[in-house]
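Where a number appears in this text, it was derived from the coordinates with a stated rule and is not lab data. These figures come from a predicted structure and were not determined experimentally. Cβ atoms are built from the backbone, for glycine too; each structure is taken alone.
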Structure 1
Amino acid sequence: MASLPHSALKGLSNSRMAVASFSQWDPAAYLATYYSKIEPEEAHTLRFLVREAQRLESDASVLEFGIGPTLHHVLPFARLAREIHVADLLPANLEAVRQWCAQKPGAFNWREFTREVLIAEGIQQPSEEEIDARERRTRERLTCSLLGDARLRHPLGEAYSSRYDCVVSCYCADSATASKHEWFRYLRNITSLLAPGGRFVLAALRNCSFYRVGNVRFPSPAIDEYDLQRALTMLNFDMGSVVLQVYPVPEQLRAGFQSIALASGRIR
């Protein structure tokens, strides 16, 4: 995939400086900040992911790139996916995923998020058994965790040749840099992991220059839906397949953002 042409970069220029490095990242603080309850942006995101997961073929391969220390975004995809892989830059995040999969004492409890997914799928009052079943199925389908770096042209390594029917990336590229140029490059690298005709599903902070994790600020490039549309066009997506949705979340002003953008589409 080609780099974004200079003519398109005019709308993607950004000179904000990063406010923290990921050496300061604390998975426990992130979970406490955003996942002690289902925040409004996650309610919107989970409903969107449920709708996108329903598009999967029953034998689809799925990658979540930039999973963080979380599990909830793969829960909707476990119902139909043949196999789920997850990738992240930070070993500490992958260790949190491993602990949940191994049902280790002290692993984060995602049951309320699982319940929310099942409600979005149409189960009005999910039973404890139904929640157990979805989490068990997720553990069965999640077969591989990988170190991944969106800054690299081959984000899972040059020797890694697998391509996926669906790549999910939620609050990843937009939560790793203050530069729109770099954000586009990260997006290009992540979407290179799609098989031809594969579906990309994305959630991003909108018009956000930083977000808080505890008392630490991390950078964001203040993208919006128009930046996403331009980027997906340049990355050779079938724009007739692209869905773009914006949701206000004014409750999160203190965290650094007030809206999110959700997108999906098929690459050519």
Structure 2
Amino acid sequence: MKYVHAWAGVVCLLIAWQLATWLWKIPEWLLPSPIDVGKALWTYKAELPRHVGVTLYETIAGFALAVLIGVPLAVLLVSSAAVWRALYPIVAGIQSIPKTALAPLLLVWLGAGYLPQIVIAFLVSFFPIVVNTATGMVMVEAGLLDVLRSICANRWQIIWQVRFPSALPYVFGACKISVTLATIGAVIGEFVGSDAGLGYMILAASSQLKTSLAFVCILILSALGMALFWAVSLLERLLVPWAAPSHDIAQQI
């Protein structure tokens, strides 16, 4: 029963969308109706799985790379004030570069294939992981740190036994944000140079005024992002159940 309101909202939106295209006689190339989108989904059902698989692979690879690099980098930043002052401005500077500006250069440097899209997905998604992990490691009670120092715990013992475990909720919160950003990064890369993927299909469909197909790809991307978000949330509940937020926030309102 808890999903009834969500499905009711979706159904109402689809009905309103369909009625709007009928009443105002909006052409399909401008705004396809839900029925037109459903027809396009059926028409291209044989081609879509390959393109979905490409985008999913690029997204997961870029996100995994962001976690594998971002978390250790955050630990390194917190390990020393000098390291923080030296590296954090560089990390922030890289984040401030528009990824659409980097995409053509990555295509030249790395060549054709999946690697440029994976790198863009990584660049888009790693900054929230670094910042949130570092923030969680810093947000430790001062009294607890004083107790650990009083028993002669060294810097790395404090990091691995106190700071990092306390930062796990922050890490998973960042991962939920970053996994959806990785999807966006993969699509940006496919826009610039690719012969496969949902971003490529959107670009090709738009150039041929096949707006229904573009909507199909957009909806699949939305579903893909939501599925990855839920997958990270499930992993959070399994690994850090004491810190994971309630699954149904609506019950707390």
Structure 3
Amino acid sequence: MRYFFHIGYNGHRYHGWQKHSPHLTIQEVLEENISKVLKMPTTIIGCGRTDAQVHALQYFFHIEIPSDWDFDLAFRLNKILPEDISVYDIIKVENNAHAQFDATKRTYDYFIHTSKNPFLNQFSTYYSGKNLQIEKIEEAISLLTKYNDYKAFCKSPDKYENTICNVTEAEIFSNAEKDKFRIRISSNRFLRGMMRVIVAKLLEVGNVSLKVSEFEELLKAKQFTPNLEFADPQGLYLSNVLYPYLNLPAKTEQLAFFRSLKE
């Protein structure tokens, strides 16, 4: 029988989702603890990769379990998992359901604060630019839904059959004081490093070191960009994953500053 696990995690002390020895990863910790509780070797299939120090407000993986259990599996897992990983729901699905391949939309949020704040360091990126031209960022980010080839924003495009991504949502939100920002992008898929490269380029637009027209030229060119710069990982969250048969709300209440950034 196949089950989807709905989880969230603070990625600060992990080297991303996917197992790669000798680094500590989310997948490794989950497989070890699920194996302990179920008393059987366990392999899990995640909905995608996240980079080192990147967070997930919502993440899904699936697992094959030969028989039902007669205890509260989510409760037992949450008791032994570290505090930075939480299991929200365990959902029985069809045997051919796939956490990675069946996802039709993924949404990432990127948080930025421009006033130094020691309590946000692990959860948002401090960007010291006080005079960000937000209207320029809004102009640039609106272009993302008009193009679908993101080769110029990919760390390693040669690893993909194609670099086509159907971006359906791209916006920037701010709090009333204009010192905290959230960049939200939704797409059917994301390429390696794509979200962090886009954010880095948008910040260049915001500090007027890159023109909006130059940003658009990258989208039009469909060419690999050497020497890419990446926005810091700690501001990035996988915040929603949508399936044709499953649409659960993300646990946005986990972050108090989420609520101050109005949509």
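helix-only ellipticity at 222 nm (-39500 (n - 2.57) for each DSSP H run of 4 or more, over all residues; to 500) computed as -6000: which structure among 1, 2, 3?
3
Of the structures 1, 2, 3, report the one carrying the highest value of Kirkwood radius over Cα pairs in Å.
Ranking 1, 2, 3 on Kirkwood radius over Cα pairs in Å, first place is 2.
Taking 24.0 as the value of mean count of other Cβ atoms within 10 Å over residues 53-60 derived from one of the structures shown (1, 2, 3), identify that structure.
This figure was derived from 3.
Of the structures labelled 1, 2, 3, which one yields 157 when volume of the Cα convex hull per residue in Å³, for residues 93-228 alone is computed from its coordinates?
Source structure: 1.
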